[in-house]
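Novice: Below you'll find the structures, each written out as structure tokens.
Just so you know, all these numbers are worked out from the coordinates, no wet-lab data involved. Predicted, not measured: the structure shown is a model, and the values here were computed from it. Cβ atoms are built from the backbone, for glycine too; each structure is taken alone.
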Structure P
Amino acid sequence: MRDPSKSKQRDKGTAQVLLMRLESTRLPYALKLKEKVDRGERLTDFDTRFLKRVMQEAGTARTLAVKLPEYQEVVARMTKLYDEITRKGLENERTAAPGSDK
């Protein structure tokens, strides 16, 4: 039988690692991407790969937030930010002239 306290401790450890990663790399780069798409620029292949990776990670974060409600707000805010970047990036792709390197 699983020890619930060990499971919760492991979940908190995972959440801490995700928060450290968020603070050190994910959030700063996401904010740069937000500025980029808000200026009407297109996302690069690297930007798109970054977004795919963080969206996969967000699935883990959402699962943890169900178990650890204190993380629900930060997960919701980051999910919203990634969604805004993705939507605006797609809009920029659609409005870019063919062959443009904007």
Structure Q
Amino acid sequence: MKGRVSRRQYAFASLMISLVSYIFVAAIGWISATSDTGFRDATLLGLIVMAASLVVQGVFSVRRLHDLGRRGREVWLILVPFYNIYFMLVLCFSRGTHSEEKNGPAPA
């Protein structure tokens, strides 16, 4: 996967992914609460929404790591407890490299 994402693009994409997934989960919960047999189906739909949002967030995180001059494989560090907080702060607030890399030119 190639490409780079700036801090602003990453923050906006993360916010939109969160909002869309929360809206879907709220809608699924409301449908589940109003139907008699909807709980089992709602759980499955909730897991699908969660998995889809994690995949999309992972793609943006890899592209942000590329902008920082780091390998995309480091995205798995998000799974390390307590370190993930530091890692997400680095993704959100660190300035990217300005030089052109193998992953593409610096984002605008």
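Novice: Compute relative contact order in percent (Cα under 8 Å, 6 or more apart) for each of P, Q and report the one that scores greatest.
Specialist: Top value of relative contact order in percent (Cα under 8 Å, 6 or more apart) goes to structure Q.
Novice: Out of P, Q, which structure matches 1.8 when distance in nm of label points 7 Å out along Cα→Cβ at positions 12 and 92 is calculated?
Specialist: Q
Novice: Sticking with this structure for a sec: Which of P, Q yields -26000 for helix-only ellipticity at 222 nm (-39500 (n - 2.57) for each DSSP H run of 4 or more, over all residues; to 500), as computed?
Specialist: Of the structures listed, the value fits P.
Novice: Computing distance in nm of label points 7 Å out along Cα→Cβ at positions 20 and 84 gives 2.8 for which of P, Q?
Specialist: Among P, Q, the structure yielding 2.8 for distance in nm of label points 7 Å out along Cα→Cβ at positions 20 and 84 is P.
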